[in-house]
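Nothing in this text is a laboratory measurement; each read-out follows from the coordinates by a stated rule. Since this is a predicted model, take the numbers as computed values, not measurements. Cβ atoms are built from the backbone, for glycine too; each structure is taken alone.
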Structure I
Amino acid sequence: MNYKILVNKDHKYSFPKIKLIKFKNICNAEIKVEKKTYKNYLKLQKYLKKLGYIIDVESGYRSFLEQEKLFYEILSLKGIDHTLKYVMLPGYSEHHTGLAIDLILIKENKPLFDFDIKDKDFLNLLHNNLYKFGFILRYPKDKEKITKISYEPWHIRYVGKNLAKKMYVSNLCLEEIKKDD
């Protein structure tokens, strides 16, 4: 598996075979993620739990059809401007890789999704420790012009520990790393 793969508005995903792990999240939804991504996610989850934070996965792998359905659902609810800021067109979503995870934060036994995650202490802790588990914050606030996606503090991406540490230390996003190739 190429953990350095770049999928974005300019780079379409080619849909190779991926080994996915299936599990149920706290909301009883079936989630799928790539095998090594899942293994490292569990380590991240355990680490955060020791520090008093409970996380789960809202979304992992999405097929082309699932992404298409989501895109048009958000479009009908939120309009074109919002949709293009936060949702990729089918074929251009990192969720196709099985390496991207949208997190849920559980507070007082209630799942908080996406924009509902406002706990700055949690977000700082999460974002400053992702690299230790091979993850990056895929769409950082200070890289919106480069990623062409608005800040998504809940969207993490597995790239492997070495690359994640390099990106964290250098404050680079995946688009900037790919330029080095």
Structure II
Amino acid sequence: MAEYAFKILVIGPAAVGKSSLIRRFVNNEFSLQYQFTIGVDFMTKIVEYEPNQTARLAIWDIGGQDRFKMLRRNFYDGAHGALVVFDLSRAQTFSQMKKWIFDMYQIMQKEVPIVILGNKFDLISEIGEVLDRNELHQYAEKENSFYFETSAKTGNNVEKAFIEITQRIMGKNF
């Protein structure tokens, strides 16, 4: 059985939960202690994306602070796909996330499969809806993507999102 290896970027504005999503996926853990990513961090995990089909994911956690913007082009090289994250509890992060997608394609000079994640789904019951869900789904469709509402805190849809990006990469025959 062949095992594929893919480089997955996790990108998006600062403090949307990128690192927390990765830690939930790789180690099944969550912490309320926030530490921003300086530049880049990465972890690996083998995922079964189809029955008896596995892939080794090198997951690159790209720092969201603007001061790291010039470093990003170095980290994007060789990526097979990306999870693009925004915060469902902060509406402005959705429009910021769109810029991340645009910038990624400009830097890479090619399109790769993406999956869009509205993270912090667990906070919606506390704060209410701050974004139009139809708009989120329509945007993902326009980007030829898939949209998941995730929660690093509860684990909701986290594994599904990583499996989806892996399946999309395999579908593109990289």
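Comparing distance in nm of label points 7 Å out along Cα→Cβ at positions 82 and 122 across structures I, II, the highest figure is found for II. Here relative contact order in percent (Cα under 8 Å, 6 or more apart) was derived from just one of the structures I, II, and that gives 27; the source is II. Assuming 12.8 is mean count of other Cβ atoms within 10 Å over residues 114-121 as calculated from a single structure, say which of I, II it is. Only one of I, II returns 12.8 for mean count of other Cβ atoms within 10 Å over residues 114-121, namely I.
The maximum of FRET efficiency 1/(1 + (r/R0)^6) of positions 98 and 154 (r between Cβ atoms, R0 = 30 Å, to 0.05) over structures I, II, that is, the highest value, falls on I. Sorting I, II by mean count of other Cβ atoms within 10 Å over residues 18-25 from high to low puts II first, with the largest value. Largest in distance in nm of label points 7 Å out along Cα→Cβ at positions 90 and 106 among the labelled structures I, II is structure I.
Comparison across structures I, II (criterion: distance in nm of label points 7 Å out along Cα→Cβ at positions 26 and 146) gives the highest value for I.
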